[in-house]
Structures are given as structure tokens and as C-alpha cells.
Structure I
Amino acid sequence: MALSSGNPYGSKSREMAMPNKSLVPALCVRALRSWAEVSAGVVVAVSGGADSVALVRALDAARDPHAPPPLVLAHLNHQLRGSASDADEEFVVALHAQLTAAGRPNLTLCRTRRDIAAQARAEGANLEALARRERYRWLAEVAQAHGMKYIATGHTANDQAETVLHRLLRGTGVRGLRGIAPHRQLGLGRTLIRPLLSATRADLLAYLHELGQPYREDASNRDMRFTRNRIRHQLLPHLATHYNPAVVRVLASLAEQVQEMYGMEEAEARALLAEAELPRAGELLIFD
């Protein structure tokens, strides 16, 4: 993508916008070292797209070769795109076979199919919201079945930037600017982690290119009827070309800073509440 000659942000922003393929495995190394109980293994949500495939390859490479924690490649076929959904599932099966044939240890494949459209009709539910809910519910069940606490997804800085920008356009407060959380609790006592939230999609694509690793493209991600896709393919590229080539990293950094600030304020509020609270009288809270 060509940069505008009138860009006021200069070479620093252009440098920030350059893909950094080494960032992807580095973030996964940090994730495996940061989380307690990770030695029990990680469930990796794998759709077959670039983000999740890069996550699998980077987490696999980041494991201690002497005692590699197990990885479970988990794929849920929502059956929403006909033969394309089936092709995604077949690709994930082939990816697992590829890594296993290369001698990568402790890799398990877990997959299932759900007729999400039929379930949405039966429940009168929003299709997208239901698909997301069922996906995370199933991933938590997979983690529980394998005795694993952590579930990793391939959300990137681009997803973060799109979320922040979308919320700004709709109208949001400080809380909304936190964007996507780097980790959160799921059901069944499991924890969702997003190791690649600081890496851009360009970083991931550069990493996959270096590996010679193919991935699947979801045609629905280019359907311009959806606001999110217009932000991704029209608005963000326009901002990058005419205003700041590093706009994705800038918006993702904003979300990270707001998360940190919000967390500090919450901790301070809890401390003040504990200081002001007197001994309870049954269910009543009494403050001094």
C-alpha cells in the first residue's frame, strides 16, 4: 500500500507500520513463560485462517523442546458456509497431520460440528452472537476434558484497532476504549488468553510467509454489508494511507494504555471501598 507523500507522521510511523515477523514467536514465548499451570497444556482455537494458523505455529515453536507442554488444536465447524466450512475443517486436519509428520510432539486434534443456523432459528437468537457463545462454551469443555486451564485465540492488533474504532464511531466511554481484553475468564474455570494481541496481521502474514505455511481465506470477511468489514478493508486502509501508516499499532496501543489505567482505577476503588467499609450487618454494607 502506497503511503501519502503528505503524511505528517514521518519515518517513525512508517517504521512502526513495517511488518515484524519475529514479534509473533516472541509473544508466544512470553505467553508460555507468563502463565502459571501452562505446563498442563493449551487449547488452541484453530479456524484455519492466517491468525489462528500463525498462533499454532508460533506456540508450537515456542515450547520447551525438552518438556513441551501439550497443545490441543480445536476446531468447531459451524456449518454456516457449506463446502467452505468443510474445507476449513479439512485444512485443520491436514495442518495437524503436517505438524505431526514433522515430528512435533504432544499435539492433539479435537474437532466437532454444530448446525448453528438451525440452533439460532430454534432459539430465535442472533446468529453471530450464538456462534461466538457456542464456540467459547465448546472450547471450555475441550479444555476441561483435557485437564487444561488455558485456551488461546489468534486475535491481533488489527482486531483490537477495529474494535476500538468501531466503538468510537458508535459512541463509547473510557470503558469501551479498553477494546479486547488480553485475557478473561470463561466458564468451567478456564481462562481465555490472546497472546498475539500486540502483533499486527501484517506481522503474522510475514511470519507465515517465512515458514511457507498456507492458510485459509474466509470470503465472508470481505462482505461489505458488515460494518466491521468496511472498517477493516476501507476505513483503516484509508487512515493508514492518508493520515498515519501505523494507525493499527496506535489504536491497539491506546487500548492497552486504557486497560492499564482502568485496572489501576479499579484497584484503587477497591482499596478505598475496603478502607471505608465497616463490619457487615448481615447482607447490609455499612460505610464510615
Structure II
Amino acid sequence: MKEYPFLTFEEQLNLFEKRGLKIKNRERALERISNINYYKLKEFAEPFATICEKTNDIKYENISFEGIVLRFYTDKNLRMYLLDAMEKVEVSLKTKIGYVLGKSTGEAGYLKFNNWCNKEEYCRHYLRDQQEEFKKRITNYLTSRQTMAISAFLKENKNRDIPIWMAMELLTFGDLIKMYELMSNKLRKEVASFYGLESKTFEKYLKNLKLIRNFSAHNGKIIDIKFKTIPPLKKDWIDLLDSEKNGIAITIFILKDLIYKINPNYGFGNIQSVLNKYINNKDIKAQSLGFNNKNVTKNFLFK
């Protein structure tokens, strides 16, 4: 059984160095490794690691300790700024779904899935189960995350279901996507039209955002992500993406497209700054994120 002995911060740094990581500023590196877990740094070094078949030893190539730290902070800051942008999409989606369903079914008709779900796509037994599960979630949310408006409403209306425009504020991003997935084709099209998209494309965009949101919320690494399912790509994105077209760049393009429909004046400066600092005028770094070249984030993506 392999042993994992205690190592001082100095010894952890020595181990990285022994495995091929060049250290430009040892004092600064010690400060970093004393505040960022060794295994977290090792995770960000993984794409540059090779394993010797005979000895099982790890060897790092074409990366420095400082480069690993830069990857860590790039990922951390990118997650933070993407989450902020995704919140704008979530707030907008809550408003749009609440508006469309409220107009179609009334203030409490959303609790009867037969009123608004796609009965041709889903059988009544499935929709009944989904309805009951949804009601349970609403009940649970009412005990854990009431807004001031909901509290005031329930105080005055003890035995009355909360209106959909209040209920929307309780729902998670995942709840919203599930609702959209269940909607009738007519209602799906109406919601998607606010964003200038076809309903199936819009759903796939939302699911891509949900995946990255979940990764980001749980401190998952996103700069090396390679999507197995690729959402539809707009024609003007094709030449701006790398040949694989499966990196985090796709999510950034999706966010930009949706947010500019919500707020054309939204600033992507923080995201652009993080990307350009990491790419540092190197095509290979831009391509590692899914962009075609170093100029995309400087000249095209955020113009």
C-alpha cells in the first residue's frame, strides 16, 4: 500500500521541483503552497504530467510552478465572473417563465402541470409524478428561503397558493430548466423568442450553463473542461473556436449571446481581463480554452 507521509511546505515544494516544475521565486512559491493545498496545485499541473511506466513516477514538462499558480487563479476568477454573468441569465429566465406561465394559466395554474406541460411528449403518469415532486420542492423552499413578499402574502392568505411570479423567486436554475423542458411547444417558443433563439437551441444553451454553474459552485476545474455534448453553434462562432469546439470558450460565447439580449450594455471586462492575462498573446493557450487563436478574446469576442 502506498504511503502518504507528512511533508512540510518546503518538502512539498521540493517534490514539485524534483518532478520537473521550475521555480522562479522560491520565497513567493512557499507563500503560495502554504495557502493553496498541494493536491489542488497538483490537479492544475495534471495536463503537463507524464507517468513513467516502469517507476510510476510523475514528470512535469513545459510548465513552471508559477504557471500552475496562474492556472489556479485563472480558473478561480473565471468561475467567479461566469457565475456572476449566469445570475443575470437566471434572473431573466425566472421573469420570462413567470410572465409566460402567469399569462397562460393564471396566478396558481402553474401547480397543475396539465395546464402548461407538453402532453404529447410526456405521459400523464410522468407529468403527475413531476407535479407532485414540484409541489414538494415548493413546500420545502417555503420553509427555508421565503422572500419578504412571500412572507407578507402568506400572512394575509394562509390557505392560498403563492402566485407564480412569487414562486419563481424560490426556484433554482435547475428547477427553471426542468420547467422549460416540460413546457408545451407553444410556451417554449414564447420564452425562447425573448432571446432570439429556437426553443431546442435555447434549452441546450441553458443545460450547458447549468453544467458549468454546477462545476463552478462546487469549485470544480473548468479551464480544462471538454464537453461531451456540444450545443448548436452560431455561424459567426465557428471560425472563432478551435477545431475541437468543445472547450469552455463555448460557454463564454453562449453567455455573451444571452446576456447581450438581456442587457446590451453589460460589461465583460473582468472575464476578458482574466482570459487575456492567462493567454498572454500565445495561440496555444487560447486554444487550450477552446478559442481559435490569441486574438479572439482581444478583438472579436468582446467588441
Structure III
Amino acid sequence: MDEDEDVKEGVLWAIRLDRTRVARRFHEVEKLTGNLSCVERYQDVPCQDQHRVVLKWHCAATDYIHANYVGTPVSAKRFILTQGPLDGTVNEFWQMVLQEEAETILMLCNCIETGKNKCSPYWPDKTGDTRQFNGGEVSNVQTRVLSPEELTVMVCILNVKFSRADGSMDSREIRHYQWQDWPDRGVPPCRLTSMELLSRVRGTSKPIVVHCSAGIGRTGTIVAIEYILERMQAGHECAAMNDLLKELRNQRAYTIQNDLQYLYIHRVMLCYFLEKHRNRYEAILTDENKAKYKKFVEEYNMATNT
């Protein structure tokens, strides 16, 4: 089956579902959890031991960080899903980034949301500023918006200087993307920001570090979108979305927190294929399917207040 046929099959499956049925499928697998109660920022979010990132950096004080590898058809370590660093885990965060040779970091939260601390300011967010960590220093070389159309995503070009085990110094460039208008446990406006953001990072062969606050809701949602796209490109079946959710949760516990985020994945995928690439998939949109798609969008907008 070629890529277009896989896309058509997945799109048809999605538009045949109404909002209630999509939500029900989410709740069927909602209770899947990890098998290890390792906790840091949130005591009710375990870290999957089987897929845990083990710190082996030469100056690391511990081998533990609340982070998991999540594989896709591209790589078994395509993503690293992690919690937003605490003040006391900033060192481990940067040591993990260096150890895994990550070139990109996707941050899907703000440091403070609704008056609550959600993430330590672990990076310098202004051009010219620096931030120290155990074994190195991060400098902000440039700060800009993602694009004129995507003003809520900030991009920082970071230069990380660090010491190696033999005492020599080295440096790397890392791109830090911060999506600033995605509410906790909610969904952002239904633009194609997620697709634009993913297009900027998917070229790397190194693990892509992704986090929000807990590293499961917003984080799992955007990773799920790329996971589906890569499965389609590899010619794998993508119709059973609840099975895909199970696969993700087997690697990172509680990935995708609620039915609204699960609905958002469907909404973004349908928007991408049926609106942005409408000409390519025009044959799918029979009068019957147009009516179903319109109904799905209306119900989605009502459920998410958008």
C-alpha cells in the first residue's frame, strides 16, 4: 500500500467518527500506565523504566532523569519525552541533552502558567544572556519568532560550551523552540503550528527532546502527530488511532492526557490533509464525507470552545 492510500484510509476512518466516538476510544486506553513509580515534578506521573534515558555523562551526580525514549519508524530513539526541568534538575537536563547529542529542544509550555511554576527557566531566553550548569554554559546567540505567521513560537539559537571527561572543552549549537500559547491540559488554536514546528526539526538524526511541564500531555500530543506522519510515510497502517495511543503509552506513561488532546490530533491531521492538501485528496471528499467532516469540525469547535 503506497503513502497516499494509507493517508486516504486513515482520513476516511477519522471523518467517519463523531466527536463522542473519538473521545470514547481515548477513554478505552486512558488507564494505561507505566510500571515504575519514579517521580519528580508530579508524583502521579511514573517514568517507564524499560525506555528510561539513563544518564552516563561523566559529571552527572545521578543516572536518573524523568525522561523516556519514544521510537518511530525513523528511529528507536526518535524522541526524548521529559518533564520540564525543576530548579534542582537543570544540570541533569543539560547533561542528557549533551549525552544524547540532541540538536533540538521543543518546549510546549511557559515557565509560569496561571500563577503556578511549570518549568524552571533552564535556558537563557534573551540574546546575549548566558546560563551556567554543572559542566558547562549555555549562551543565547539569537532569538526570533518561528515565522511571520507563527508569532507564538519563539526560536533561540543556543551555543553550549561544555567540558569533556578528559578535561578538554567543546561546544555545540542547539535550537530551542518554545510554543507559548498551548494551555495546560488543553489544546491550542487549530492552526497548523504543530506541522510547521515539526517540519523544522524532523531533519535531525539525533533524538528530539520534547517537554511541557509533566512531559505527557502537550508533549505526547505533538509527538503523536509526528508518529502518525512517519508511520504513513513508512507505509504502516494508521487507522486504529487507539492502538497508536497504546504504543506511545507503552514508552511514556500517560502520553496524551485527555480526550481534548486526542481530538486535537484528529483535527490537525484532517486539517492538514483535507484543507492544506485539499487538491491531492479531493477524491475523498464526497458529499457524504464533506458533511461528516463539517459535523466533526463543528463538534470539535464546540468541545474546545474554539
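Identify the structure, out of I, II, III, from whose coordinates distance in nm of label points 7 Å out along Cα→Cβ at positions 102 and 182 was calculated to give 2.0.
Values: I: 2.7; II: 2.0; III: 1.3.
Only one of I, II, III returns 2.0 for distance in nm of label points 7 Å out along Cα→Cβ at positions 102 and 182, namely II.
Match the computed value 12, 30, 41, 17, 1 of P(r) over Cα pairs in 10 Å bins from 0, in percent, for residues 110-221 alone to one of the structures I, II, III, and report its label.
I
I have 0.98 for Rg/Rh (Cα atoms, Kirkwood Rh), calculated from one of the structures I, II, III. Which structure is it? Working shown, then result.
Working: I: 1.00; II: 1.07; III: 0.98.
Working through the options, I get structure III.
Where does the value -16000 come from, among I, II, III, when helix-only ellipticity at 222 nm (-39500 (n - 2.57) for each DSSP H run of 4 or more, over all residues; to 500) is the thing being computed? Don't skip to the end; give the middle numbers.
Numbers: I: -16000; II: -18000; III: -10000.
The read-out comes from structure I.
Values in this text are rule-based calculations from the coordinates and carry no lab data. Since the structure is predicted, the reported quantities are computational estimates derived from the model, not experimental observations. Cβ atoms are built from the backbone, for glycine too; each structure is taken alone.
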